[in-house]
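Student: Some structures are shown below for you to check.
What follows draws every value from the coordinates through simple rules; no lab data is involved. Model, not experiment: these values are computed from the prediction. Cβ atoms are built from the backbone, for glycine too; each structure is taken alone.
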Structure 1
Amino acid sequence: MLNRYYNPVQTVEGPGCAGELAALLREMALEEGRVLLLVWNEDVLKLPTFMELADAGFMVCSLVFRASNPTVEQLFETYQATRDFVPEVVVAVGGGSILDVGKSLCCLYGTDLPDADSLRRLIEEKSYGHPAARWIGVPTTAGTGSEVTCWATIWDPERDAKRSVECRENYAFAALVDPELAAGMPVTLAVSSALDAAAHAVESYWAKGTNAVSRGLALEAIRTIMGHMDGLLAGTMEAHEAMARGSMLAGLAFSNTKTTACHSISYPLTMHCGIPHGAAVSMLLGPVFQLNAQALSRPEPLLDALGVSSPKELAEKVCGILRRSGQPATLKEWGTQREELPRLARLGMTKGRADNNPVPIEPATILSILEQIYDSSCKLTRKGA
């Protein structure tokens, strides 16, 4: 069996590494030095790392993007606001939403998009050419791993869909994974982000495209994340450093495999029920692991990395982590109505994710899983619990 792995992102990780940004930009040998600085908060622009860019000779255009789970319309508005600047590089500083918008813009510049519908068609047909700009990812949350992947999640509530901007030529030039930028996160966001990263790694381990390299990265990511969860709940700097590293490793793992049923099922839970993505996807880990166990020749390394002995224990562990961070751990607690479950099950069949699961799923399968996490995400009812 051949193992293929590819990821060209130059990755710098460690406290204070964001200070390498100016040097990386010089390394890119930009013709005019036009840099779009896309951030999630005005305060970020006051940090010395970003303030010094103009003094270093770069022509900087700064834009604050505050939305979570960016939509097609919001991406189009950002494209309109920045296209005339014609950036050579986009520096995206923030969580997964900022990074996804930043990398998406690189695929849009140089394309004539008169309205949001034309952008929607472009994404649906994946007809963007070679990216007209490059990008650098500077994550401020430890969860998405978006800084080392070549796709972005863009939501389309008007069409009841989750869309993916994918382009193999659109990997970041570099990623600066600085845990000091994530240290101020509220515990609920920190935990939700960490559980999302753990899900990326778990799903990469069993995805159809898994390989020896991605599995090794996934297991190390899971051990790093789950082994420091108590510290994260306590707010230690050591834990934040571990989560930044674990999220990056998980991103490197699923950059080659994509995610599977957990993410597929979670998207409508976020779009229609307002459940934060990390919480939604983590509640699904136990039930989906139970389903997929039959397809794993050796589930023991995965269970060992998670620190559990069974999918049932994993469900209980995730439930406990969510509750300790002050978050609900069931669909009912999040305000979802039971009569919504059949519709959510139908919407959970996300192309590219549902069909990447090692065990085939259909709406009836998803409905059974949603029933399991409706009243208690700590209990599994199917055989093998």
Structure 2
Amino acid sequence: MEYTIDPQRFWHDPYPDLAVMQALASVVYVPQLDAALITRRADVFVQEKRVDIFSSRQPEGLMTRLMGENMMRKDGPAHQAERKQIFPSLSPRTVMQVWRLEFERATQAVIDGLQDKQEFDLVRDFAMPVSGAALVAITGLRQMTPAQMDQVSQAMIDGCANYSGDPSVERACHVATAQIDAHIALMLQEVTVNPDMSVLSVLRQGGQPLANIQANIKLVISGGQNEPRDAIAGTAAAVLMHPDARAYLGQAGAWGQAFMEYARWMSPIGMSPRQISGDCTVLGYDFKQNDRVFFMFGAANRDSSVFEVPDMYDLNRDTGPAIPFGAGPHFCAGAAASRVLIAEVALPKLFAGFPDLELTEAVRWGGWAFRGPLSVQVRRGG
């Protein structure tokens, strides 16, 4: 089954096309992406775990070519070994004992800096510096500013989603990765002499070769800035767009539910690319070796056979079946840090500091591989 998209329209809003694909077949080939898309929730949940067929190893893939071969582009023992080495930096215990205080300090500093502003952009003025400061601490690249972290992360995200082959996007990505390598070189000696729980330090202590350190730091930056930034601003926007949500937020665990429903509704991580390891037939589709496949989390999280009125943001929804962080062995390693930063620190502090926020214009969204608000313009009420 083949389905044609308008790439620009798909970038602005992929969900109408994804719903059509879901209804058509389990696997749909999209020529504009040169990829077979798997969109149904049940299929994504099961097939993503079959790494013997749907391999993460993509030597010629965009991420590997632009950022190096990180653990996300490895399977089996190689993937598990690197994931195990990075785990001490991102474990739930480390997040609560080390990083949460850093998150709280950074968030409060940003809120304090906004006190004199009547209007601001939640993406640019709040979520970006909060997530950037958190990532500076977690990576160990403490000579970078939050704004620099955001810039290099966006350049890499754009590069990894550059399926149209825009040379200017690729050039910007190469500039960003060179900047990251320079900052790693600046901090390597420091974390060797004074080790800490940062990703850079943990990988250095583990004896990882420099190329692996560089590739995995870039992986953490590419996902650890844009996705929390967009989820902080996006969840806040979703709440502001739905006035009835305010009453719900007084309940215990409400911000966690608000974030998880946002992650289902808008899917900051929209898909996971894979490569077929050998000729096979799966879900009635004949794959050839090295075919490109996208597991579409964004579509799976709006599967109408699983979620009632899936296009609606609903805080009373059971989000348990959603797949916002993946479902297989490549489940997001930074999920614990993201949940604490977004749902336990940034959002509660934002609405405690500015309880009367209101939107001043319609929220604009963009992206399909990675999706979030382009801006969230707000003002303080009263």
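Student: Give the label, chosen from 1, 2, of the structure having the highest value of relative contact order in percent (Cα under 8 Å, 6 or more apart).
Tutor: Max of relative contact order in percent (Cα under 8 Å, 6 or more apart): 2.
Student: For mean count of other Cβ atoms within 10 Å over residues 121-128, which of 1, 2 scores largest?
Tutor: Structure 2 gives the largest value of mean count of other Cβ atoms within 10 Å over residues 121-128 among 1, 2.
Student: Identify the structure, out of 1, 2, from whose coordinates mean count of other Cβ atoms within 10 Å over residues 169-176 was calculated to give 22.8.
Tutor: Of the options listed, only 1 reproduces it.
Student: Looking at structures 1, 2, which one was semi-axes √(5λ) of the Cα gyration tensor in Å, for residues 33-104 alone calculated from, given that it came out as 20, 15, 9?
Tutor: 1
Student: Please compute mean count of other Cβ atoms within 10 Å over residues 137-144 for structures 1, 2 and give me the label with the greatest value.
Tutor: When mean count of other Cβ atoms within 10 Å over residues 137-144 is computed for each of 1, 2, structure 1 gives the biggest number.
Student: For which of 1, 2 does log10 I(q)/I(0) by the Debye sum over Cα atoms at q = 0.15 Å⁻¹, for residues 9-192 alone, calculated from the coordinates, equal -0.82?
Tutor: This value belongs to structure 1.
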